[in-house]
Structure 1
Amino acid sequence: MDRAEHLFLLGGITFFLFFLVSYLFQRLKLPSLLAYVFLGLALSSLLTGYELTIVDGIARLGILLLFFLLGLHFPLARLMNISRRVWRVGVMDIVLNFGVSFGLAYLLGFDLIAALIIGGVAYATSSSITLKMLEDSKRLKSPEGEFKMALLVFEDLAAPVMVSFLAGIIVMGQITPQAVLVIFVKVVLLTVVSILIALYGFRRLDLFASRYMFKDFMPLFAFAVGLIFAGIAEALDLSKLLGAFLAGVMLSEIGASKEFTKIITPVKDITLPFFFIWFGTSITLGTGITSPLALVVLLAWALAGKMIVGYLGGRMYGLSLKGSIRAAFSLNQRGEFSVVIAALAEPVLRFFLGIYVVVTAISGVYLFGWAPRIADRLGRRKVK
């Protein structure tokens, strides 16, 4: 049959597959994003160029909305407060999990840009996976949960900037002091302009928003702001995701973050799976693992680096010994941000990075569940 003429049927089958694999993976207590990546792998040989074009278009919107919603959660006052509380732990996290992973990858034979991408993939703990597990385990409101959420927020703030730098370097095709300086100036310029618009523009729209929030034109306003700033960032050869994130920050200054979140979240939930599907289809299984030794070394450091940040960072934050040990074993799961950065890599590297993300996500889920028992045992030994 002509697939273009049966688009609704194919769309319905696709959403049913989303539902099915997500349901099965959640029954196995595994994150849904892995289900979508595996589904993309399974469907890659069945999708035509026409269908992949549709998937790619929806995927771009889905990942953009993820970062847009992320920005909505961070009014400027909250950004400053979080930065003051966890900046030391956040810097340690960047040094150990981005910096050391980058160094290891470079020493193990990857070129400079590939090593930077690997460092980016290794950096961020998955916020969505961690938040869900904290809620399911009733550990969200504990001091340990507060520390992990603060660290995740710091990572969420750093991730859009990191993505933008990596995207800018890839566009330029080389890493020189001049190239890095140009990207830095562009990021700072876009950020400063966004903050000024937020302070002197959007803050004055609170009355307008409260009066018209539930009118049918308000979603159009929100999407217009997000897409315009994503487009501006892209025009500057930065990541559109940084522009979407800053658009969310600006809208949050109106004081209607919860209302805008309710408007945008359903669209994000429908479109975001397409991004992980697209990533799965972009992985070429026949390429093999670029370097098995490098994969083993980087996976070992993925666990060690996050354990060091969780334990030492927890102690710096004021957690008890057991709380710090629980945090140490609860941060290994990589997820959505790692996939976003992995998507910047050449196709030959995506298989390597796909395995990295899958292994760290699954091991992180199980380590999170075992963390309380490990903390109890190690805590008793320490007391003795």
Structure 2
Amino acid sequence: MVLMIFVNDFWSLTDIPEGLKHVKRGVDGIGFSDVIFPAFLFIVGLSLPYAIENRIKKGDTATDIVQHILFRTIALLVMGVFLVNGETVNATAMGIPAWLWYPLSCFCFILIWNTYSAKLNKALVNILKATGIITLTGLAFYYRGGENGEVRFASQWWGILGLIGWAYLAGALVTVFSRNNFYALLSAWIFFCILSMVNKADLIPGSIAEYIPNAILGGTLPALTMGGVSTSYVFRHYVKINEPWRLTIIFLVSSLILIALSVITRPYWGLAKLGATPAWLFLCSAFTLMAFTLIYWVADVWKKSKWFEIIKPAGTDTLLCYLIPYFAYAMVRISGFKLPDFLLTGGLGLLKSFCFALLCVLITRTLNRLGLRLKI
């Protein structure tokens, strides 16, 4: 999440290395920014077995867990759709400043999905949640976008949160119904990888595509998540029997296999994030798996987990941390504040963006201490 906020702030910079940016659509290749989103999906998969096991320990049935998965997916889709519509707001047609859409939407998200204190009056809590829902409904109804204001509120491409929601839905349901069977999980990963290639080869009948969201039918995003789920299963097994070196060897060999698969598939469909190509899937999975292995050694084997304490809120309240920049950019827009150009250029600009990401984490930590914490 820290890196996601970091790269999302690159729009404010000039004269930074091209290799750090997103590669444009149609170009064969990836930049550093193109690796962050697949890593996030991989991490979603890593957490799924733990989350589901915890719910089972609390006494939740499979039906309860599936219901929770569906509600969480709907929440992510709703937030994703509202944020993506903010990209095409027509201020004149709507009668509100375009920059107001994001903070107003995010404020509603907080009203709806905040974890309110048990000491707070339940009637007040219901009023706050209802206010958020009614406001979002009104925004969707009065939304006008496009150059002439003719575009109405629609899913468009679902947005980052929406794509995470669809990938989460597929990965979570597979994890629940696999009943902790590694071969079922691995088979699901292979299935989605094959589906990614089949989709890129245009072999999926149009009759099927009409009923299944492209984010799932494309195969790539669920495959990234299922890669995390499968990794989590292997990780838990070898940690339990305390064999870090065998675990490391398995992960490194798996990374090499993934890199080889990326090389093999690249000539057919290219290497591109915006194209969600199989080569991008395999290469980013390899990168994330190697990064995870390194972090495992630092945090668990060498017992240096305190090194990550400063960015902990980005993991414990990831959603709130993700929303903070929308408020920050709106405040800058209102105030008219602008940093000197030398702080928005080159290396100093990159340092500024990284400090901004850390500031968002610090704000998240402060809000958590004040009782504000999002949970879906």
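Quick check on the output: -22500 is helix-only ellipticity at 222 nm (-39500 (n - 2.57) for each DSSP H run of 4 or more, over all residues; to 500), derived from one of 1, 2. Which one produced it?
2
Tell me which of 1, 2 gives 0.95 when you compute FRET efficiency 1/(1 + (r/R0)^6) of positions 233 and 345 (r between Cβ atoms, R0 = 35 Å, to 0.05).
Values: 1: 0.95; 2: 0.15.
Considering all the candidates, the number was obtained from 1.
Comparing distance in nm of label points 7 Å out along Cα→Cβ at positions 25 and 121 across 1, 2, which is largest?
Working: 1: 1.7; 2: 5.0.
Once distance in nm of label points 7 Å out along Cα→Cβ at positions 25 and 121 is tallied for 1, 2, the winner is 2.
Between structures 1, 2, where is mean count of other Cβ atoms within 10 Å over residues 33-40 highest?
Structure 1 gives the largest value of mean count of other Cβ atoms within 10 Å over residues 33-40 among 1, 2.
Can you rank 1, 2 by mean count of other Cβ atoms within 10 Å over residues 105-112 and just name the one with the largest value?
When mean count of other Cβ atoms within 10 Å over residues 105-112 is computed for each of 1, 2, structure 2 gives the biggest number.
If you rank structures 1, 2 by distance in nm of label points 7 Å out along Cα→Cβ at positions 129 and 241, which sits at the top with the largest value? Don't skip to the answer; put the middle values down first.
On the way: 1: 1.5; 2: 4.5.
By distance in nm of label points 7 Å out along Cα→Cβ at positions 129 and 241, the leading structure of 1, 2 is 2.
Read-outs throughout are calculated quantities, based only on the coordinates presented, and are distinct from any laboratory measurement. For clarity, every value in this text was computed on a predicted model and none was experimentally measured. Cβ atoms are built from the backbone, for glycine too; each structure is taken alone.
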